[in-house]
Structure 1
Amino acid sequence: MTATTNGSTTASRGPAGPAGPDAVRAAAEQVTARAVERLLALQDGAGWWKGDLETNVTMDAEDLLLREFLGVRDQRITDAAARYIRSQQREDGIWATFHGGPGELSATVEAYVALRLAGDAPDAPHMAAAADWIRTQGGIAATRVFTRIWLALFGWWRWQDLPEMPPELIYLPKWFPLNIYDFGCWARQTIVPLTVVCAHRPVRPAPFPLDELHTDPDHPSPPRPRARPTSWEGAFQRLDRALHGYRKTAVRPLRRAALRSAGRWIIERQENDGSWGGIQPPAVYSMIALRLLGYDLDHPVLRAGLESLDRFAVWRDDGSRMVEACQSPVWDTCLATIALADAGLPADHPALVKAADWMLDEQVSKVGDWSVRRPQLPSGGWAFEFHNDTYPDVDDTAEVILALRRVQHPDPKRLNAAVERGVRWTLGMQSRNGAWAAFDADNTSPFPNRLPFCDFGEVIDPPSADVTAHAVEMLAAVGRHHDVRTRRAIGWLLAAQEPSGAWFGRWGVNYVYGTGSVVPALTAAGLPATHPAIRRAVRWLERVQNDDGGWGEDLRSYRDPDWIARGASTASQTAWALLALLAAGERESQAVRRGVRWLAETQCEDGSWEEPHFTGTGFPWDFSINYHLYRLVFPVAALGRYLHGCEHTTRTP
């Protein structure tokens, strides 16, 4: 039985029927050659690859709101941002957070306000449609906390009606609940500056009213119902009420000292390029916080911060301007290197050597926040972005090492030393349960996600199957498949398998990504293709293959089990399924042939694939990503392994 896709998200290209192995192989060879040519053409002269990282219009709206708050908004950027925001509006006037997704209230409110800043009249048809839908969803009062913080900056919402986060949080010791290191690194970098903002409660004169976005303009801040005091929600609501009370009685010298400490913490984590952690959200809040602490716009810290924001902007051919939430050159480069090696590029090919040189230069030597829980561990990981020495991650580190081992480098001693440092750092970041998270070890406190303030997505960084799988695959590649730490991780992965046979995908959508990550790791670590866990995964992938021969999964699978492995076929998700099936020894299966045929039949003339669907994950459901290079690197890897086999993928050239 094959899976069927939802008619609202799938544009079927027709069924891919049986085809002989010779015909499929010939098609795969042609498709792979075109894709490899395209991928090589996209490499930067410095050795790296970077595809656009598309998220949603809140990035663009908040960029304009920041510039308005700081008094630096100019007409050129405003017009270009507005052009992009309008281009993402659906015909019914609503904005979604991923392609084909449902309307999202906070995104729609922020987009609407940004367009008002750009001069769009509230009675224009596209604006009136958005405002009408916003009111039907509960208006501004029903938006997330972060949206209401942005509105409070301009007096469109009352600060006293927002959850409280005091700057004294910076002083909580690391063993105390709700200390800043209980939060994931992305949340930590955002919350610390926001404690400064919330302590000051600034209000800039609003350039226009927003009465049309309230269901009751005379009472725009209705009280929110309180949960039972015996429930966790009720307990944290009462904690928030206590923090509001503390604000009135806080010892002034302590409050001032906490603000200064928060300011130092922020500045210490600014990267060399002026950004914070290489991602946009902490940057905008950090600049607001520092401005409130008295830093002038001409101060080197703020000047560098503003300049870094411009580097997050992608100017498109139509004159619009899209803001990336972050940039992914390390991730894209290691994946591209692996894919090209899989496709048969010689290990000493100049493109691979140049990529290896660039990746070697990107290894992090600085001690970052991860050392709070691993104080004795030497640095040696890799981060995701161009400039991020504070927050390397296990996922990038594992994949970079896998990529480096596929390259015949002219200085093997240098390469091997870097690999050794990366392996040591990865092993040191293993959590107590035997698995790995992305950025921190044992970042599993149950409390941060319960705070009323933290309604913007996942705020902790627990271990996940996909990151653990990449670490296991890397450790197998360096000959540590018998290491007791690797065996513990394998045990954790086997226990994490879903009853269906799939694995949950934390950083990619979703069960197709998780399964596509875990199966190659388990077989690389020595599990035979006949292992029951591998066979269950194979049966699941065969069962959920789309009628057209590809695989797809909608982001709604994070919330609705009915969407698991359902969605329009995409190049990246089809490749993930193929990688798992090929690792499981299914190279000659009908499912693999149909998947390869789908890739062959849907390739574009330029050698890539169309993929408007979002297959990357920032926060499950709450923040989704379309990595524009995924549609190329993963099909190249899958087609290469189909043509050349998987045995070479964990062996040093």
Structure 2
Amino acid sequence: MNQKVISGSRNVAIVGPYLSGKTTLLESILSVTGAITRKGRIQDKNTVGDSASEARDRQMSVEINAASTEYGGVRFTFLDCPGSVEFAQETYNALIGVDAVVIVCEPVADRVLTLSPVFKFLDDWQIPHLVFINKMDRADMDFMDVLNALKTVSSRPLVAHQYPIGKGEKLVGFIDLVTEQAYHYHPGAPADPVPLPESLRDQEKSARAEMLETLAEFDDHLLEELLEDIEPPQEEIFQDLKMELGADQIVPVFVGVADQDFGVRPLLQALLREAPEPGTTAENRGITLSGSAPLAQVLKTYCTAQSGKLSLVRVWQGTLTDGMTLNGIRLGGIYRLMGQQQQSLNSAEVGEIVALGRLEGIKTGDTLTTNSSANHELPRAEQLAPVFALAIAAEARSDEVKLSSALTKLLEEDPSLAWEQHGDTHEVILWGQGDIHLQVALDRLRRKYNLPMSTHLPQVPYKETIRKVATSIHGRYKRQTGGHGQFGDVYLDIQPLPRGEGFNFGEKIVGGVVPRQYIPAVETGVREYLTHGPLGFPVVDVAVTLTNGSYHTVDSSEQAFKQAARIAMQEGMAKCQPTLLEPILNVSISVPSDFTSKVLRLVSGRRGQILGYDAKDTWAGWDQVAAQIPQAEMHDLIVELRSLTMGVGFFNWEYDHLQEVPDKLAERVLATTSNGHSGK
């Protein structure tokens, strides 16, 4: 095969919910096309997909797996994408680099809603996609009912490409609605043509008519033929399917049973015949192929023990050659991936997806060129906001110095993670998309970097303030130890400020009772005290004024006045009725409208204030709920929200303000503090 022919390659992502059978479908495709001699099974932990230890331990995809094969003279590269919503960022980052997507789902109408986010992403990016209804041998409902349910989550019309043939509860074959040829399946072999069953003739005619009418919405010539009762040629129908799929105007639907190879060959034939070529995909992305200068984009980053860093890239233009310099970095190898196996290449042609070695400093989503002055940044998938956090610490204190660099590498592999050293609680907090997501990240820290971690819930960054004024609070620091002593003497007024004002220091010294050079030391002493107030938390929204004092010409010093200020603050703050404050977040929750009432109850049950809700822009059938929720109530919000909404609900949040904690709750918080800080 001549790899330099653009139409000689196709890149296809396989997506779908957890347990829909994506990895099994990939295994079947590789087996049918001869890329592997023996099919693996997820239960046996020997599939090409899900090849990482973290995936096999959980029997679920946790990262993109690439695998290549040849079929019909075309090289196909398949990307097996995670199904769990917690790894959606992985999927979205990869989808922007493929020519077509196969959405795998089960024939269960109640689970169709779980496909809504991926349909929305594909339609927003105008990425051509097909549906493969898997596990049709377990279908407990009519095919057309499943099809109609799928239509509710797609903004593009769904077009049945096949009609299933059942015998009792078994799937025995299908009817191709273009050719009207029926086929019977055979395990491990191509389907045989058989006469169209008379019992299905009416259903087939109806489904085919619906397919043609949908295609005719985008083809005036086909519409004229249908209006004049002219039977359109099969080649014209196939051409319409190719054109309209490539333009993301329709979504063809196929059926099968992946673990028996049923329906896999017809799916491959459709991808060969109807999926857009790489050049068409580049045009659809707005990439103008202008010359031979290489242009590529990173879809996924791997950090491997054997090969170091690998960047999975889509070549949009030109040819990549080993040793070439991209973005100022010399390539350390070009590889075609088959799960965790690598095949070395001398070059990669336009349209291919390959892995590049040792591109240090290059991140997922980055655009790669040989021209360092070129400003051609390709669009990248939107970064998902983190919604779940754990505080982490190295089990061995000696490992703490390695943690920062290991976390940096971890984030290169998975940009939907984030970490911070919290300024108030001093904890290292790891952020992600859910508990499983973070557990996978912790597994990688242990396996790849030999960094076992302990975890706990992050502390809530409570603050405290005061409700009352205290005036003329006296603080005196006097110490005589032989020779020069220490002497500082101050009077302070302490008063609350409006919420959000922070801290204000002033002085009203008359007659030099406190020399000017010591006033900054008084402010320093006050500030140091406020980092740990009477309740044990940082103090905010307080004004302190130095009103009077005295000094000693020999024994006074900056240190003495700083200590005097601390003594006065300790004395005075206890008289100001200190009170606990908690952070309140603005939260925007997006859910299908059927679940809006449940979400309103969820917010209310977490001490939240509902600000309102409305239809979500560009999301048909979805609502957006605006609320303010205390941060203390946010830890497992995403877990409960997904549980209520079949996994599809999501939210964004940002800090808004501090608010007094209700007295009874404040008592519980303070009762559980250790040295003045609460971990829950």
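Read the figures in this text as sums done on the coordinates, not as results from a lab. Just so it is clear, the structure is predicted and the values come from calculations on it, not from any experiment. Cβ atoms are built from the backbone, for glycine too; each structure is taken alone.
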Exercise for review: Compare relative contact order in percent (Cα under 8 Å, 6 or more apart) across structures 1, 2 and report the one with the greatest value.
Suggested key: 1
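When you work out distance in nm of label points 7 Å out along Cα→Cβ at positions 126 and 470 for each of the structures 1, 2, which one comes out largest? Please list the in-between numbers first.
On the way: 1: 3.6; 2: 6.7.
Ranking 1, 2 on distance in nm of label points 7 Å out along Cα→Cβ at positions 126 and 470, first place is 2.
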Revision key, fill the gap. Candidates 1, 2; helix-only ellipticity at 222 nm (-39500 (n - 2.57) for each DSSP H run of 4 or more, over all residues; to 500) computed = -15000; producing structure is 1
Revision key, fill the gap. FRET efficiency 1/(1 + (r/R0)^6) of positions 190 and 286 (r between Cβ atoms, R0 = 25 Å, to 0.05) gets 1.00 when computed on, of labels 1, 2, structure 1
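Using the calculated result 24.8 for mean count of other Cβ atoms within 10 Å over residues 310-317, pick out the matching structure from 1, 2. Could the numbers behind the result be given before it?
On the way: 1: 13.9; 2: 24.8.
Answer for the origin of the read-out: 2.
Once Cα Rg over 2.2 N^0.38 Å, for residues 134-277 alone is calculated for every structure in 1, 2, which label goes with the largest value?
Values: 1: 1.16; 2: 1.03.
Sorting by Cα Rg over 2.2 N^0.38 Å, for residues 134-277 alone in descending order puts 1 first.
Assign the value -0.59, -0.76, -1.34, calculated as log10 I(q)/I(0) by the Debye sum over Cα atoms at q = 0.08, 0.09, 0.12 Å⁻¹, to the correct structure from 1, 2.
It was calculated from structure 1.
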Revision key, fill the gap. Working back from 0.20 (FRET efficiency 1/(1 + (r/R0)^6) of positions 246 and 478 (r between Cβ atoms, R0 = 41 Å, to 0.05), computed), options 1, 2, answer is structure 1
Review point. Which of 1, 2 yields 0.99 for Rg/Rh (Cα atoms, Kirkwood Rh), for residues 454-573 alone, as computed?
Key: 1
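Tell me which of 1, 2 gives 4.8 when you compute distance in nm of label points 7 Å out along Cα→Cβ at positions 54 and 534.
Working: 1: 3.7; 2: 4.8.
Derived from the structure labelled 2.
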